[in-house]
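Before anything else, here is the set of structures, which you'll find just below.
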Structure P
Amino acid sequence: MELNKDMLDSNWAWFPSEGQDLDVVISSRIRLARNLANFPFSSKATPEQKENTEAYILGNFAKAKLFQDYTHLNLASLDQNEIALLVEQHLISRDHAQGQGSRSVLIKQDQTISVMINEEDHIRMQILGPGLQLSNLYNTINALDDDIDKHVPYAFHPKFGYLTACPTNAGTGLRVSVMFHLPSLTITKQMDKIYQNLIKKRLSLRGFYGEGTSALGDFYQLSNQISMGKTEAQLIQMLEAVVPQIMDYERKVRENLISHNAKSTNELVQKAWATLRSGESISSEKSMCFLSHIRLGIYLDIIKSDMLPLIHRLFVLVQPAHLQKIYKGAFPPEERDQLRGKLIKKLLQ
């Protein structure tokens with residue numbers, strides 16, 4: 001099987017190797033949900049209506065010369081692995097990937113911004129950036145939203161704000177998210193405390209790919225539960241107030257691990273390192289777990305810090321669609337596990 005070497009050198013905007021507070025906060029994301037006036041919601045539209053909606057949006061974007069430095073991908077023309085790649089790179093949602101009929105995505109060349117068309121809402125635009133920078137990202141995506149608003153008619157109500165397919169998104173249509181890496185809190189089984197405290201604040205903690213997904217590799221996405229009744233600034237402030245608390249909690253537990261449980265922590269990291277370097281067959285879930293322990297080991301000075309960029313790439317490359325892209329084929333789960341072990345060993349050596 002031939003190796004696709006171009007995939008090995010890829011970089012992703014949502015998973016950087018440099019940034020403030022990167023030991024705990026991986027990235028920030030701002031997403032805006034918008035629908036068009038006089039068009040049925042995507043979930044209620046017929047195939048023909050969805051096609052007309054997409055054509056109308058793209059046609060108006062083209063007339064206004066918006067998104068000239070973006071790549072347009074028609075999801076209906078892509079195969080399942082190509083669509084899965086976009087999900088694994090956090091450029092489209094799982095719902096968008098699993099949708100039916102006319103739908104597409106516009107992706108900025110640097111992969112920081114993507115605009116999904118005919119997802120749950122007619123337009124869902126998102127921006128990604130390293131570390132904690134919610135306000136800066138919002139300013140950028142808000143400017144893009146203003147440009148779009150000049151060329152397509154949004155569904156807006158004076159009382160309820162922007163109308164969305166899901167009532168929890170109505171109002172501002174804003175979803176503010178921060179991606180955390182919380183291995184110490186996971187290892188010490190303290191995540192339940194975090195969940196309970198966030199529920200009281202009307203915030204939610206989701207998995208690696210957002211809503212309805214598990215926390216692969218000890219990665220969690222914090223986001224607001226509702227949008228209506230709050231301004232954009234208030235929603236951003238809600239998260240910005242909580243993020244430092246979670247960062248401090250994770251760092252204190254890490255300090256405790258190395259000061260009071262140094263031997264067991266070292267053994268945990270070394271086991272992960274030895275397992276991944278062995279080249280044995282391994283699932284994506286287990287590889288993510290071991291990579292998480294190695295990443296923790298880097299920040300605890302157990303593993304050399306210059307390994308961090310490679311570990312970050314591996315978090316993505318071990319995912320099923322990327323693995324099949326790398327080895328240029330479609331493989332059953334058992335064979336993917338073997339290829340995954342082979343690839344990790346090759347790159348770690």
Structure Q
Amino acid sequence: MDLFAPFAEVTDPRVVGRCSHQLLDMLALLLCATLAGCDDIPEICDYGRARLSFLRTELNLPFANGIPSPDTLERLLQRLNPQQLEGVLRRCATSLVGQQLCLDGKEHRATTPAGQRHAPFQTLSAWAVAQGLSFGQVPIGAKSNEKTAIPALLDMLDVTGSIVTIDAIACQPTLVAQVVEAGADYVIALKKNAKTLYEQAQHHLLSRAPHLPTHVSRELAHGRGEVRTVRISQDLDLVEARAAWTGLHTLVLVETERHTARGCTRTQRLYLSSLTDPDPATYARLVRGHWAIENQLHWQLDLTFHEDRSRLRTGHAALNANILRKTALHLLAQDPRPISFKRKRKQAAYDNHYLRSLLQKA
């Protein structure tokens with residue numbers, strides 16, 4: 001079995017005849033070292049030199065001229081086509097029909113200039129909740145935001161039959177229309193900036209709350225207790241502002257009570273949905289599931305892979321490194337043992353057999 005066959009889709013961006021290292025060798029090294037706990041390019045080169053015999057004999061990678069220098073690897077990451085590299089992740093994806101697909105952005109904090117609040121480099125990603133897989137990332141420009149990047153991401157993906165969930169920044173009639181035109185359903189947070197619809201939806205839901213279909217869930221963990229009450233309404237004839245929102249069939253009210261040692265706090269959130277499912281538990285699951293992109297993707301990238309410390313920012317380097325981390329995260333998740341990703345990466349560093357088994361899950 002060719003463990004690195006997916007990399008065959010990637011075009012070598014370097015000048016033909018002036019390369020000392022094969023593209024496949026370099027991409028394989030980047031992935032193996034990322035799996036094995038290396039978080040920056042010098043560490044990746046250190047890993048390659050320490051495991052050169054393993055790479056040559058067990059993974060059949062020639063490395064005819066040894067391990068490339070850190071500068072060589074960084075130049076490769078700067079020039080690689082991210083969409084082609086992302087093909088490695090897309091090969092892992094199965095049909096998205098009926099699946100929840102979360103869209104959300106993430107800052108690369110180490111690229112933030114001194115004196116500024118936000119990083120100039122951010123990525124917008126799609127997260128398939130059921131598969132635990134992220135793909136379809138696009139960069140968000142320094143003078144842009146998520147709502148301008150979401151249309152480009154939707155154009156890249158085949159979301160037909162999926163359920164797209166996005167936070168309040170995407171609460172725009174044009175974005176909602178694009179999701180529907182792409183053949184998907186949506187559940188999108190409704191923000192107060194959509195003033196007319198927000199006011200009408202809030203009045204509609206609160207005035208009818210005792211009579212609406214309701215789902216209640218309770219959770220006790222981490223020193224706090226939460227009660228979540230989800231109510232839905234699909235009788236929207238009196239909500240006049242709904243006409244501007246393509247496919248809008250359901251309004252959702254989520255009320256949360258959080259009990260801690262400091263007391264009780266209550267919040268209300270509103271959502272729009274094109275779904276016609278009459279069961280409020282469905283919307284409770286989708287609203288709750290949207291946070292998986294924060295807990296299972298962004299948190300892991302920052303805490304396990306230390307992405308928030310990476311200073312890569314030139315060319316496509318940051319985006320390509322992000323794709324490699326997500327590929328490694330997906331492979332680590334295929335190991336069903338109930339141990340942390342941090343421990344799995346450490347095992348991949350000192351156990352070549354385990355690392356090889358992870359690569360075979362690609």
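Values computed for the structure shown
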| read-out | value |
| --- | --- |
| Identity of the structure behind 0.15 (criterion: FRET efficiency 1/(1 + (r/R0)^6) of positions 170 and 250 (r between Cβ atoms, R0 = 25 Å, to 0.05), calculated), options P, Q | P |
| For 4.7 (distance in nm of label points 7 Å out along Cα→Cβ at positions 66 and 306, calculated) the corresponding structure among P, Q | P |
| Per FRET efficiency 1/(1 + (r/R0)^6) of positions 234 and 274 (r between Cβ atoms, R0 = 41 Å, to 0.05), the highest-valued of structures P, Q | Q |
| For helix-only ellipticity at 222 nm (-39500 (n - 2.57) for each DSSP H run of 4 or more, over all residues; to 500) computed as -14500, the structure of P, Q it came from | P |
| Origin of the derived value 32 (percent of Cα pairs over 35 Å apart; candidates P, Q) | Q |
| At a computed 4.0 (distance in nm of label points 7 Å out along Cα→Cβ at positions 50 and 258), which of P, Q | Q |
| If FRET efficiency 1/(1 + (r/R0)^6) of positions 18 and 194 (r between Cβ atoms, R0 = 35 Å, to 0.05) is computed and equals 0.05, the structure in P, Q | Q |
| Read-out FRET efficiency 1/(1 + (r/R0)^6) of positions 42 and 202 (r between Cβ atoms, R0 = 30 Å, to 0.05), computed value 0.05, structure in P, Q | Q |
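FYI, it's all coordinate maths here, none of it is from the lab. Predicted model only: the values in this text are computed from it and were never measured. Cβ atoms are built from the backbone, for glycine too; each structure is taken alone.
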